[in-house]
1. Out of I, II, III, which has the highest value for percent of Cα pairs over 30 Å apart?
2. Of the structures labelled I, II, III, which one yields 0.30 when FRET efficiency 1/(1 + (r/R0)^6) of positions 15 and 111 (r between Cβ atoms, R0 = 30 Å, to 0.05) is computed from its coordinates?
3. Identify which of structures I, II, III gives the largest calculated value of FRET efficiency 1/(1 + (r/R0)^6) of positions 31 and 159 (r between Cβ atoms, R0 = 30 Å, to 0.05).
4. Matching task: -26500 is the computed value of helix-only ellipticity at 222 nm (-39500 (n - 2.57) for each DSSP H run of 4 or more, over all residues; to 500). Pick the structure from I, II, III.
5. For which of the structures I, II, III does the calculation of distance in nm of label points 7 Å out along Cα→Cβ at positions 135 and 239 return 4.5?
6. Suppose you compute FRET efficiency 1/(1 + (r/R0)^6) of positions 119 and 183 (r between Cβ atoms, R0 = 30 Å, to 0.05) for every structure in I, II, III: which one lands on 0.35?
7. Which structure, out of I, II, III, was Rg and Dmax of the Cα atoms in Å, for residues 263-326 alone derived from, given a value of 14.4, 42?
8. Using FRET efficiency 1/(1 + (r/R0)^6) of positions 231 and 271 (r between Cβ atoms, R0 = 30 Å, to 0.05), single out the structure from I, II, III with the greatest value.
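Every read-out reported here was derived from the displayed coordinates using simple, explicitly stated rules and does not represent laboratory data. Treat the numbers as computed from the prediction; the structure is a model and nothing was measured. Cβ atoms are built from the backbone, for glycine too; each structure is taken alone.
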Structure I
Amino acid sequence: MDRKKLILMVASAGTFVEALDIAIVNLSIPSIQEQFGIGTETVQWLQTLYVLFFGGFLIIGGKLSDQIGRRRIFLLGSLIFMLTSLGAGLSTGFEMLAIFRALQGLGAAFIMPSAMSIVTNTFMDDQERNRAVGIFSSFAAIGSGSGLSLGGIISTYLSWHWVFLINVPVLAVTLILAYYYLPKDEISVKSQKTDLVSGILLVLGLLSLTYGAHELIHIKENTAIVVSSFIATVILLSLLFYRLKSVSQPLIDLSLMKNRPLKLSGLSFVALGAFFIGFLFLISLMLQKDMNHSAASAGLMLVPFSIMSALVAKFVLPHISKRLDSAQMAIFGWSFMLAGALLLLTSVYIGHPLPLVLLGAACISGIGMTFCFTAQSVLGVQDIQPSDYGIASSVGSTSYFLGAGIGLSFMTLISRIFPSEWAVGNLSLFILIGYAMIALVMLCYFIFKNIKIGESEVAVS
């Protein structure tokens, strides 16, 4: 196999596993509750802690991959993820499981930006990079989409322990291949300094924000805690902003945030995280609660869309990327996301016909996510220097998981305020449609501004 292709496969395997674990726990929750005798409010922390640590440490993971080395951070993140997956799978108490689940998020936060940086530094030609990022992103999309499938099947026919243990052999092989085949880091560690204070402020600020968003649904019972969480977020992030402007080697170069494509990519990833993680949550409820399918049956129904995502990435995406730029391709992907949400909404009104529900899922998980994730990843690094690829890619990933946490909390809050006869009411799907519309408006405005800027430059010349 060509060395570049092998590097791409190794990096993609790492991001597949971390994306898989976002969704794989969902259909195993009843089994975990039964074994430990805990309620829904308690077991939800398995997902929350993973997202908190993942989103909170992503920027640090990206910065360290730029400073210490992409290969070193990828190996470290993969090792952490493998060992914590083993610990989670062997856990005998819920507290132990929750700790290992949080540390899985830490490992994932090191894997994601370093893997993306490895890909963007290995494939430098624009068309070659688009295709490589497309394959890489499809593994993330496949991992997210297939998490529900595998989680339902494993929890039904094996046990919830294997939801975590399945990661161990995959990551063991990935570590061996990464050690021997990933390019060596050419970075002088002595000449680099890591702004740890800014890193701590960032992590605490994001953790506080995500915790507040998660607990927003309980604001009546815990008003002081929720409000304090948001106040702490403002204070911590204000201190972070002040420090980033004042230190000589900041964690994040604020001049990067002036890059319009990077800003658009980050905002679009917020919408994508809110939409896709919300979709994974809703499709699980719709198939099991509203349509009375078992966890295994629901999982098997979603398997074809993971395969579809891989096929789209390999055979369709390269042709589309030759004809559309990254912003246009993102609009193309979001159009499928919007169409899928509209199909799911229609199904609520006409009795949940299975073909219509699965067609909506195919538009979102099988097609739309692949194009959106790829296009927005490429958009975020298109005007960035190679030395900043790690931090740039981590901005997108952080935005994605912050969007996931805040968006899902908002959707849950609204569904509690306005309950429905169905587990998945029409209001939740209207919220998904809203996320898609916001992303489409931002992308269209970006393209319009670029056209106006181009016309101005032509007029001046």
Structure II
Amino acid sequence: MTTSEEALLPGTRRALLHRIAVAQSEGRTPSLVAAVVRGGRAVWTGARTSVDGHASAVNVQYRIGSITKTFTAVLVLRLRDAGVLDLSDPLDKHLPGTRVGEATIAELLSHSGGLAAETPGPWWERTPGSLRPGLVDVLGERPLVHPRGRRFHYSNPGYALLGALVEKLRGAPWEAVLRREVLEPLGLHRTSVQPEAPYAGGWAVHPWADVMLPEPLEHLGPMAPAGQLWSTAADLVRFAAFLTRGDERVLSAESLREMSTPAAPVGAADVADGYAYCLGLELRHQHGRALVGHTGSLPGFLACLTISVADDVSAVVLTNCTSGPAPFTVAADLVRIVAQAEPRIPALWRPLREADPSVLELVGPWYWGTYAFALRHSADGIVSLEPLAGTGRRSRFCSNGDGTWVGLEGYYAGELLTPVRRPDGTVSHLDLGSFVFTRRPYEEEAPVPGGVDPEGWRGIG
């Protein structure tokens, strides 16, 4: 086992090693490499291998399959942030002639453009990309299988289109743009389109016998932006840290938060599985926590990178088998082990440096009808509105700088919170998207919609 886990307790390290050992043994994979990131750095790495030459496993390349899509999505978001495109733009505006150009860039990123899941045969993951030299070959005669924007339907060809979009707007091959704009700035020197030694061979393990068959290693051609990349556990640790914190040289933390926000309509099965697709990232719920990242598979390889933002813990799992241990389940377990055994130490509470009297005037209890809420102000400049009892609508709000506030999440995301003042300057009530919040339930002096019975509160009598 390769280790850099001094920051973790011995019992935690033992539990992590046990989990990947069970995964490698019961999953019958030739090798498995894993890493855990906490606080932006690797705190544990481990490997189990029955394959010669994997001694320094964290630097051995594995194929990462659809984790490639996250890299492609980063390139598209960079184009948006540079003002080259808008996510609401139809594809035709920038890449005409595809026959699916009414789909927006956001819909392609979130797999809600209505495109087919796969290319026309033969199976693109196991055959040379030269069999599909152009986008017409990638899309085939029936590129659309659903109305656009209506449902999530995972589409590999959709990311081939996004890769072609990057090439068109940057005037360079997708691989060159990726290296220049993402891999080099982040120091991902062992992430590449073609395998670079040392790298793991891809294997198919017989389902009923302990024997193996080598899988072909093909260049995917135009489909490369959907699943071509090779990487290492060490490089994906750096990529996980970037996805958590951002890097202004590549993409801001704000844009990365947008990438991890659900953006596609989901079906009943996805809701039941706690799954949603964002903009190049998957959101899953496991062990009571939200996990953002991506899985990947190609013949001979399985991979997962997943992040618990709340715990500030990420995990990477790489294997070299076509079917075997479920990489997301293993990665989610690694996150859970660390988060439960060594919970995140809360940041030090600090008071505000300066108190704004106009904001302090707003804090405390408010009532929407008879529902009781509290408005709180924290040192980060955010105000939060939350129910005082039970479940209910809650949101954080950031200041617009003019006395109004905009919702950041939940039901009130994007909605305007306006403190309405009396002629003498004191606060009469809060207006939140037409809802009136008052200091007392159905306060007579406030403009409660529908009015308040003039006889006031009373018993049944």
Structure III
Amino acid sequence: MGWIEELGKICDVFSASDSYRYDETPPLIAPKPAENFVVVKPADAKEVSRILRFANANNIPVFTRGGGTGLSGGAIPTEEGIVLSTERMTEIEVDIENRVALCGAGVTLKQLDDTAYKHHLSFPPHPGAETATVGGMIATNAGGVRALKYGTMRNYVLGLEVVLADGRILKLGGKTIKNSSGYSLIHLFVGSEGTLGIITRAKIRLFPQLRDMTVLAVPFSTMEDAIDCVVEISAKMLPLALEFMEKKAVEVGEKVSGEKWVSRDGEAHLLMIFESFDEAEEAATISEKFGAINVYAATTKKDQDRLLKIRGLIYEGLRKDIIEILDVCVPPAKIAEYYRKSNEIAARYGVNLITYGHAGDGNVHQHPLIYDDWMNSYFNFREELLRLAVSYGGVISGEHGIGVVKTKELAELFPDQYRIMKEIKHLFDPQGILNPGKVVR
């Protein structure tokens, strides 16, 4: 790494530390970080441009890092090189008249939410942990529980400032919702996980503030009844969120939160959030039609927070016991069938599988728990689950991204798309310095 001294003439260089070696990827499947790398913390696109010109000329890998909240190893430096942190890119201003936030890539979700709120606006999707950054959420096309009504990160990116591998600075889009001006280069970078360019600034669409919420908690005897209910509700209205949990997931949420769910009866449980009380009433009626064991309406913030806490802490209650977090996405009407068949596969492999997720958009989160000699069979088990999801017209990741942990399956299950992705990668980054080994290889 004799190039470090030369890099130091361009920007401040910091030594590697453990805080830059890992993200939130479960450790059993996380890639091994490189032993030697340096950290740079540019403040703007011009500094990023100088760093990338140097890295490109010297064929040095560059790994972009935002909040480090990713779950697919996308921010982990897997080769000797440079970790480029966006932590200093925290400028944010709001164009109130056009409802647009102008954000540096390092602005956190909490900062974006709080700033929008101060201007009587909102960023409704809330697609990640509060410490997730705008650049990282764009790079992974983050989703979250509100995607059913308000979409994913892709639906909020109106403009981008991006630095390419050779140092060129692109300014894409603007402050308009509509844009039919040729190829949508913006949407190539959304979800590209730092492999095509480095996002430095973004123009983010804001909405009016959300209305008061009504939360329903509804247990059902079977997953089939619950998902049939989801399908009918989704055909008649758009809840803010429409979540499902199997009984085992509810019990984990109860244990870690210290709260009690409305009932332990039933195989499947729905958590629905509405901005309209009238919609909540109609959803309650539909739930009863599909055999709900109980329909519990939480109208006070304290009661709502109690239920949301149970759902929100399931992962925290499992994180020390899991191999990884799977996040396939299937057509919503197929969730129950996918759930049944995935449990059959799990039983065949002797895997204890915990399932819950976003019923309204079909994004299924599954936690395979650690078992004896898991390394000998787990990846075959996982491949069967991913193939099952694809067989229903689904995808292998709904919101966590490919990173380094699903590149093999992406190539095998979507070979034509994968070849085109590789060609796009080569066009934008012919030296292959940007986040090498991630998404495509």
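1. Numbers: I: 41; II: 53; III: 45.
Once percent of Cα pairs over 30 Å apart is worked out for each structure, II has the highest.
2. Numbers: I: 1.00; II: 0.30; III: 0.65.
Among I, II, III, the structure yielding 0.30 for FRET efficiency 1/(1 + (r/R0)^6) of positions 15 and 111 (r between Cβ atoms, R0 = 30 Å, to 0.05) is II.
3. Working: I: 1.00; II: 0.65; III: 0.40.
Going through I, II, III one by one, FRET efficiency 1/(1 + (r/R0)^6) of positions 31 and 159 (r between Cβ atoms, R0 = 30 Å, to 0.05) is largest in I.
4. Values: I: -26500; II: -7000; III: -10000.
Corresponding structure: I.
5. Details: I: 4.5; II: 2.4; III: 3.7.
This figure was derived from I.
6. Numbers: I: 1.00; II: 0.70; III: 0.35.
Computed on structure III.
7. Numbers: I: 15.7, 43; II: 12.7, 33; III: 14.4, 42.
This figure was derived from III.
8. Details: I: 0.70; II: 0.45; III: 0.95.
Of structures I, II, III, the maximum of FRET efficiency 1/(1 + (r/R0)^6) of positions 231 and 271 (r between Cβ atoms, R0 = 30 Å, to 0.05) occurs in III.
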